[in-house]
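Participant: The following blocks contain the structures, represented as structure tokens.
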Structure I
Amino acid sequence: MTDVDVLVVGGGPVGLYTAIRARLSGLTAAVVEPRPGPVDKACGEGLMPGAVVALAAVGVDPAGMPLRGFRYADGRREVVHRLRGPAGRGVRRTVLSAALAERAEALGVQRVTARVESVDERGCTVAAAGVTASWLLGCDGLHSTVRRLAGLESPRPAGDRFGLRRHYRIAPWTDLVEVHWGRSVEAYVTPVAEDLVGVALLGPRGTGFDDALRQVPGLADRVADAEPDGPVRGAGPLRQRTRRRSAGRVLLAGDASGYVDALTGEGMRVGFAQADAAVEAAASGDVRAYEREWARRTRDFRVITGGLVAAATSPARRAIVPTAAALPGVYGGIVERLAR
């Protein structure tokens, strides 16, 4: 006998979204997460329009600021693309997590405060953290315990990149996601409230926040007198690979299932799409369909982000903004494709 149909490991946004989607599909669900309250982490906090649509479809509408496009700048040139369709939204990570947790609780998702230390699959059930389920969905992030326990990890490639984020108490000066290209880092600016802006930095191992911010003098000057809101948070290495996305009755979704980089800012949209496919596979019992759907729903992200990261970590880095400025139609087309 099972306790629930779906056991979700990981209480971040993708994990909570997965549990909500399971309940809306008629499945019972529980979420295992050792940390209390809204789970915070270093991320850019920009939701692409497709992510906003996905959240609305499950009854979640977090407060935030509209994001109407992207601006790339390198101190000499810039290129702006305003979205042709609906806006995205800048949402503080804790606000998003709290909104998803409230919806999950209202739908009857069980919450288990525990740490997963083993995954025990027996016949048609799988157990972890004292809960037995028909399916276990690992949504526990970049350094997924479920991925390791299920034997799905792949060796990490060289050239790891890391992310850092700090909030500043300052009124947003733009309704765009700004991406400032420094010598070795990219600085993301995302408005998340009427008096709060998030600055996320992506760069190589050993990157320090203040030193990296100085690579973008205009941005550093703008936030110099603003009060930091909370500590600098870090995440990485960003690149994660998996041998597969499933093993027996265990499925991986979100960052746990493999991740390229945060450079294109669509992690949540892709994570929610993976969660939809994982729940569909659990409901139908067709794991092979999940492998196919995972590949299909992440293809644009993997190809476009992988290509951009390759350029960003090569001598071609200096040409990224000039090329985008010279080919605004191509730049806009890529933004539109990733925004869906």
Structure II
Amino acid sequence: MTLDLLVAGGGPIGLATAILARQAGMTVAVKEPRVESHDKACGEGLMPAAVEALRALGVHPDGIPFQGIRYSDGRASVSARFAHGPGLGVRRTHLHEVMRQRAAELGVQFVDGRVGTLVQSGSWIESDGVRSRYLVAADGLHSAVRAALGLGRVARGPRRYGLRQHFSVAPWTDLVEVHWLGAGELYVTPVAAGCVGVAVLGERPLDLDAAISAVPELAERLGGAPAASRILGAGPLRQRTSSRTSGRALLVGDAAGYVDALTGEGLRIGFAEAAAAVSAMVRDDPATYERDWRSITRSYRVLTSSLVWASSHSILRARIVPMAAAMPWAFGRIVDSLGA
């Protein structure tokens, strides 16, 4: 039997791809070496458009709504609220569980293991004896499928990484807080009634405790709060690809290329890529996905690349928050664009 689709990677973007494909009437299997819900170093803040995308999938995770974003650097601060409904802070492990349950309800098959050797013809692609009409690689930043297809390219510019940990303390705001430090950014996201996620992004060496200590108001709030998870890391964040398609293989999510987590758009972009990939496969025209991918990611790539470039220059970095505070209308427009 030949499947319509084999998905490499069972994280949120791979599961979204599988769910969308089943909703389109395709036969689907997800191949993933970790069958249990697995954690990942990520911000866990779903932008409003990502929340809407999950609803369309029939996925309704529990979490804490947040209404916008606040930037602060200890001297100035500015906040803006979403114009199109709230975002949602949700633990990665919980999101994975409810998405996997939804995929199983729809009849998605699950295969343990990693995608290995790939063989393609004009009408099918085969991996380790599993043949399908299409393969979608959603296997993350360090995608083995991307490497096997020869689509990876050297990423230039700052090599940035991330660390994240949870703390058992009640959220104190309905905003995602972004604290701009001297050499990195510290994110605080409400994810449950008694839990916040704290992440730091920047170049190595990264020290989450030191980053928290650099923000006195945050250090006071977290002082004495027990850790609710272990520290996880990810990176380097920037990943480049020469193309998002190779024959009957398509790349989505981080596997398709990634700039940075600075704007928090990873899942929003990934869900849109998954929808575009499924649409291209339904039309049996995978080449259209490349065009759609460029359109979907254009604003993200421009804004995030610009912020990463500016933040890597100390003089410009010191002006980011004061400029945003001086032009709150402009900051509001940017926040709206992230949420839409």
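Participant: Can you spot which of I, II the value 1.85 was calculated from, given it is Cα Rg over 2.2 N^0.38 Å, for residues 203-250 alone?
Facilitator: Going label by label, the one that fits is I.
Participant: Here distance in nm of label points 7 Å out along Cα→Cβ at positions 91 and 211 has been calculated and equals 3.6, so which of I, II was it run on?
Facilitator: I
No value in this document is a laboratory result; all are computed from the given coordinates. All figures in this text were calculated on a predicted structure; none of them were measured in a lab. Cβ atoms are built from the backbone, for glycine too; each structure is taken alone.
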